[in-house]
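Please go over the structures that come below.
Taken together, the values in this text are just the output of simple stated rules run on the coordinates, not laboratory data. Small disclaimer: the values here were computed from a predicted structure and weren't measured. Cβ atoms are built from the backbone, for glycine too; each structure is taken alone.
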Structure P
Amino acid sequence: MKLYDKGAYLLNGTELVEDGRDAADIIKSRTGETITGSEAAKNTIAYGILKEHNTSGSMEKLQIKFDKLTSHDITFVGIIQTARASGLEKFPIPYVLTNCHNSLCAVGGTINEDDHMFGLTCAKKYGGVYVPPHQAVIHQFAREMLAGGGKMILGSDSHTRYGALGTMAIGEGGPELVKQLLSKTYDINMPGVVGVYLTGTPAKGVGPQDIALAIIGEVFDRGYVKNKVMEFVGPGVSNLSVDYRIGVDVMTTETTCLSSIWRTDEKVKEFYDIHGRVGEYKELNPGKVAYYDGMIEIDLSTIKPMIAMPFHPSNTYTIDELNANLMDILDDCEKRAEVSFDGAVKLDLKSKVRDGKLYVDQGIIAGCAGGGFENICDAADILKGKSIGANEFTLSVYPASTPVYMELVKNGAVASLMETGAIVKTAFCGPCFGAGDTPANNALSIRHSTRNFPNREGSKVQNGQVASVALMDARSIAATAANKGILTSAADMDVNYTKPKYFFDKTIYENRVFDSKGVADPSVEIQFGPNIKDWPAMSALPEHMVLKVVSEIHDPVTTTDELIPSGETSSFRSNPLGLAEFALSRKDPAYVGRAKEVQKAQKAIEEGNCPLEALPELKPVMDTVRKTFPDAGEGNLGVGSTIFAVKPGDGSAREQAASCQRVLGGLANIAKEYATKRYRSNLINWGMIPFIFEPEKLPFANLDYIFVPGIRDAVKEKQPKVTAYAVKDNALESFELEIKPLTDDERQIILDGCLINYYKSH
C-alpha cells in the first residue's frame, strides 16, 4: 500500500501521475490535454455529485440538500422531538426510521417499544417510512431500498456509507438531520477528495474487512483522509463483487473521512436489478483527467487476513504477524488498557496463550459490516461439517436484514452454521454497541463489526468488569471457530467457496414495513411513552462566561462511547435528562455530579437568584475576576461546565455525546483538536463552543475555574481567538482559546443557545 505525499492525477481511470513539476508534461504527453490541478479536481466523481446537490452557488462554501434521510431508534426520537420543537409539519424528503438498535428492554419495562410506537406514529403523521425491529439494520435497509446512483443520503449514524452503490452518504449528529427536515441545508466547506486506486484481486480467504483494516491501519494515525471524501477508483474495483465493496466501504468511517464514493459498473447495475430498482443505477467514473488531494494505491492481491487488536480499529496487524509475535503484541494491548482504564481494572490477554497459540472466547459476525450475504455464505462454507466445540468459545451470526436471512435459510447456509453449534440471530446492531453478546469478564471477542473501542462490547469498568474485542473478517472468524477458538487465518483453510447467487425477496418488507409514500396524515396522534421527554430549556450565550473544568482527559483519542456509553444506557435515549446521568460514566464517574453542582449557579441566574448563594465556591472566583473585570456580574454572566480532552469525538455520530453535556450545564469543550467534523457540529448545534487549545502545557487543571470575558461579542464579531483567564490562587492567568471558523448560522446557533432556540427565533 502506498500513500502519496502529494496530490495525484488519474488519467483515463487507469494511470496515476503524482503531482509535481513534471506532472503537466506527462499529462500532456499521455492525453494531449493541458489542464490545471484545480480544473482537474472538478472531474472527480465526488465533485460532480456535490455540485449537483449544492444550493449555494459557490463550490467553496457548500450548502447541501440531501435526497433522503435515515435514522435508527437511538437517534430518531431526539431528532423528531427537536424538529417538532422547531416547527416541523411534514417530512420534506423521504425519511426512514429503523429499529435496529433496540435495547431488548435492558432495563425492563415499556421503554423500548414505546420508542418504536413513537416512531411508527411519527412516520404516519409526518409522511415517513418505519422499519419494525429485527427486519433490517439501518444501513442494509438503505442499501436495499434507498441508495441510488448519484444520490446523497444523510444518516444519524456514523456508518452511513453507500458509496459502493454510487451514493454519497454522510453520517452526522441528529441536529444536522433536523436542519434537512426543516428544509435547511448542510453547510460545509468543499472537502478534499482522496483517491483510493485499486489493482489486483484479493487472495483466497481475504475478505472485505481485511482490506478495510489494512487501509485504516495506514491512514488513521496520519489523519490522511480526515474530513475528506474517499473515492475508490482503478481497475481493481471491477475485481470485487458489490457485496465485497460494501464491506470495505462501510468501514471507511473508521478512517475519519467525511464520506465515500466508488466508480460503478455492470456489477452495481446487477445489484440494483436484483433488488428491483435497476432504474436507480447510474454509471459513475472520474473524468479523463482527475486530480485528487491525496492518493492511496493498493494492490489487493498483497493484502493478508488482518486483525485490529483492542482498543481501536487502527491497531492493526496481519494475523500471521500477530501469531508470530504473540506475547509482545498482547503485552502492548495490556499496556493500552492500563491507559484507557486508568488502572481501574486489569486486562490479562497473555493468559489466553496456550501452547504458543492464542485462544479467543467468542466470535461474532454481525451488523452493517459483517452481516452481508457473501460474508455469511463464505463463513458457512468454512464451517460446513465442523463443530465449534463444547467449551468456552461461542459463535453468533446476525444477518443484516430479513431478506438476507431468508435467502440464507433457502440456500442452506443457516443450517450449515447451526449444525456447528453457532447461533443465528435476527437483524440487530446489539453486538456493535454493547447491547448483546457481551463477553465474560476478561474474555476476548473476535468480531466482524465496526468498532472495538474500550467497553464498546458492553463491559463496565466501574463494576470491575473488563472485556475486549479484536476486529476480523467473517472468514477468519469462521476459520477460528472451526479450530474451536484457536486464532486462525482463513488463508490457512482449504475451502471450496460455493459463492451462491443472491435472490432478493422484498415480500417481508411489503408485509411489515410502513411506507407512507410521502403522504403525511396530520390527524394521527403521536404515541408517547412515559420515558419520552422534551428537551429542557437552554439559555442563550451570555456576555461573559465562567467555566469550571469538571473532567480532564489526556488519552490520545476520546471516543463518543466514552463521552456517553452505549449499550443499556441507550434505553434512556428518548429522555435527555435520564440519559445524561450516564455521561462519561465509564471514563470519569465523578463528571455528572460535578457538572450538576456547577449547573446550580446557572439555574439560579435563570430564576433571578444569586448564583453565589447557589454555588458558594463561586464567590472567591468572582471576587478575583472582579478585581480586573468589575462589571462582570448580574445580567451579563453565564456559569457552566467544560471538559478538556486531547482529541474528543472519534466514533459514533450520536448527538448525545454533546447534548448530555449541554443538559447538564455544559457551555464548551476545550480540545487540542476534534476527532471528527460530526462531533464538533454536535457541540455547535447544542450551543456549546468548540474551543481549541494546542500548547502542550495546560494553564488550568481539573476543577479549576476559567473566566472568558466578552465571549458573546467575540462569537458575534467572528474573532478567531479569545483571551481567557484561569482563576488560580486569587489571581488571573491569561491564555488564548482558538475558535475555528464558524458559518454565520453556526455562530447564531451558539449565540441563541442551541438549534431549537435558533429555529424559534429565526
Structure Q
Amino acid sequence: MDTTQLITSPLTTENGAVAVWNALDKFRDGFAIGFDSTIWDESWLNQGTGFRTTGGNAVGASYLLISACPFTPNMEYTLTSKSFYKMPIRFGYGFSMSQRIFGQEVEVSLIGCDSTGTIEKNSTFSPLTISGTVTIATNVATVVFATAHWLKGGDRVCLVGNTENRLNVWPVLVTVVDSLTITVPCTLANGTYTAGGQVVWADAFAYVKNAVGLLHENATVTNASFNTRRNGTKTFSTNTTIATTTALQANTSPYTEWFRTAQDTDIISTMEHVKFVSRTASVLTAPSGGIKYTESLPDEDKYYKICVRVKNLPNLSTPIAEIATIVKTGTTTATVTTLNPIWLANGTYFGQVYGVRDQVNFPNLAVTTSFTVTGTNTFTVIIGTATTTSSTGWVLVLNQWSTLLPGAINFSIQSIQRTNNILSIAVNTTASGLLPGEWIHIYGLDGSGSAYDGAYKVLRLTTTFIEVESVGANFGLINCGGAIIKRTDVRLHYLRLLDYTRLLMEISNNRGQVDAGEAIPVSIPGWSSVYIWSWIITSVNSSQAAIPGIIADVVSAALTTTTTSTTISPTFGTSYTVVIPVTVVSGTNPTLDVGIDESDDGGTNWVRIYDFPRITATGMYRSPPILFRGNRIRYVQTVAGTTPSFTRSVSRLQSSAPGLNTRQFIDRTIVPNTLNSVTPTYNIEGCDQINITANCSAQTTPATLTLEFTDGNVTWFTSATTLTTAVGIVQAKVTNEQWKFARLRVSTAGTGITLSDVTIKAKSIS
C-alpha cells in the first residue's frame, strides 16, 4: 500500500489512522454577510421590477430577500447552489413570505444534475389551443380542443389568454373526458363563456428531470405541495400542511427589520425514501406536517443542487394602465383616459380600480367589477355615486380568474414629499397593514409625482402617513393620487445541507415524525424477548418527572371574547414555561392580554403571578420558567378591538428543573394625569429584585410614579424608587428588598399623557 496515499486520504486522520464518520460534505448559509456569488448562481426571466437584496438589522435577523414584480406575468427568479451533492442528503431551510397570493408560487427543492453540475431538464410541452367556448356547470369548466390533446388525469395546467379574463385560471388539475375534452375546476357562474386562449403546462419543477421539494402555490400560509420526480416522469404530488410561512416579528419599531422564520423544514432524500418534516422554528414542538414517499424517488445516481424558485404565473392579476383623467358627468359611469395604451381589444372585461385621489366620488373598487374598453387609451367603468366631477392618479387592474390584485391596499395616495432620504406618503385613511422592512410599490402617481413611481422599503407608519426609504434630494409637498401595492417578499433566512454516507447501524428519530416502520427494537432486562416498535407518550406524570413535558392546556381555536380557562392541575415538577402560538389574527385593532393565575386552595382563590405583553399579531409568545407556588393554575385571556379574533393555543412545558421565582405584571388602568392613581396590588413575595417601566406615546408635562410596598396590604411604605414619564419607555430598579406586595402610585400628576402601560417585574436572585 502507498503510505503517502494513506496519510493524505480524506478517510484518515493527521496521524494516518483510519477515520470513521459519515458526514462527507456540509453546507449552510444564513446570509448574514450578504449574497455570496462564489457559492450561488442566480438568474431572472422577465425580471420587470423584481429584485434581490438582503435584509435584517436587529437581534440576529438576516435573510436573502427576493421581491417579486407585481406587474409582470411569467417573471421567474432562480437561485441554485454552485456545489452539488450525492444522496443520501438531508436538506433544511427556514423561509418566510410577506404574503401568500394566487398567481405566484415559490419552490424550495433539490434538483438533479450530472457530474459536471449541469441541470438536466425535460423537453417543454407545447400549449393547447382551446376551441370555441368554455361551459361552466357546478364549478367545473369543460374545455374542448379541435385536435386530440396529450393530457392525462392529474396533470397540472393553467388557462391563459382567454377573451373572458375570468377563465384564466391558475394551476388546476385536469380530468380527462375523452381525446378532445377535459374538465378543470372553475368557480364562475354556470354558463357559456368566450375562450380563445390556451391550456399551458404548469410544471412544478420547471422541467427538471429529477427533483424533490415543496411548492408553495396558494394563499394559505400553512399549505404546500410535496413533489417528487424521477428521470423525467410526471410529478408525484401531495398537497399538505406545513409550518407557517408568515414571519415572526418580535419588534415592529420604526426602521427595524426583525423578521425571523417561523418554520424549520427538513427534506431527506435517500434511495429508500424521500420525506419532509416541517415544524415551528426554535421551539420544542411536534412537527406541523410531514410526508414520506417510497416511490417516484429522484434518481439515486444523480447529483443534486439546492434550488429556490420564485415565479409569477402567466395568469397573475396585474395593473395594466395608469390614468390621465377620470370624469363623471351627472352619472355613475366614469369615462377614463389612460396614460399608456390598453393592450385589450374593445369589449367588456373584469378588474379593479385603485388610487383615485378623490375617494369620495371615485372610491377604490376592491372587488371585481366590469369595465368596457372603448379605445386604445379609453374605457368606462361604474364607480361611486352619480355626480359631475373629475380627478387623477390611479391604476386599472385586470383580474384573472376573478382573483383580486395581489397585495392591493385599500388606500389612496393624497400627497408625497421627501426629507432626509425619507419619502413621506400621505394616504386617505389610517395607515395600517404594513410592517417596517416590507416592500411596497407606488403606482399611478399623477403630474410631477409620476417620477416617483417605484419600489420602496417601509420604515414606519404613523397616523395617515407611510414613511419609506428614498435616497435623493429633498422636495416639498406634491399633491397627487396613486395606489400602493404590497410586494411579495420571499425571505430566505437560512439554507443548510448535509451530504452523508449511511452506516448500517444508523439510528434515526425521524426528526420527531412517528414512523413505526423505522422504530428501534428494545429488549427489556428481566423480560423474555419484548420488543417495543412504537412508543408514544401522550401524557407526562410523576414517573417521568425528570423529563420536561409539553402539556396542551388550551387547544388551538379562534378566541373572539374574553375567556378564563378551566382550572388546571399540574401533574409533576417544580417549574413551568407557558407557550402561546398565535397563528391567525383578524379584526380592527385587535388585542389579546393573557395573564397566569395561581391558586393555593384548589381553585377557590386566585393570585395573578404573570402577565404576557399585549398580543396584536401572529407569532410565538413564551414566558420565562416560572416556579410553582400553588397547586392550580388558569389563564385569563382578555380580548378587545372591533370583531377581534385570535386563533391560538396554550401549552405548558412542565419540568423538574429548578426555576427562579419570577413575577411580571402589566397594568393599563393607572392614570398618570391623576394624583394618587394606583395600579392594582401585586404579590411579589419571595422576590428581592424589582424592575419598573412606564411606556407613554405622548405627554405635555411628565408625571412621577412611585414604587410602594406593604406586607399587610393596609399601610404602604413609599420607596425612594420613582419614574418620571417620558415619550417612550423609562425604567428604574431596586434590589435587596423583601416585601409581600407592591404597586405604583402617581405621586406627581402629569398632563396630556397617553399611557400604553406600566410594568412591574420581580424575581429572586437565588
Out of P, Q, choose the structure whose coordinates give relative contact order in percent (Cα under 8 Å, 6 or more apart) equal to 14 when calculated. P
A value of 144 was derived for volume of the Cα convex hull per residue in Å³, for residues 306-449 alone; which structure in P, Q was it taken from? Q
If helix-only ellipticity at 222 nm (-39500 (n - 2.57) for each DSSP H run of 4 or more, over all residues; to 500) is calculated from each of P, Q, which structure is the one that comes out at -8500? P
Out of P, Q, which structure matches 239 when volume of the Cα convex hull per residue in Å³ is calculated? Q
The value 24.2 for mean count of other Cβ atoms within 10 Å over residues 130-137 was derived from one model only; which of P, Q is it? P
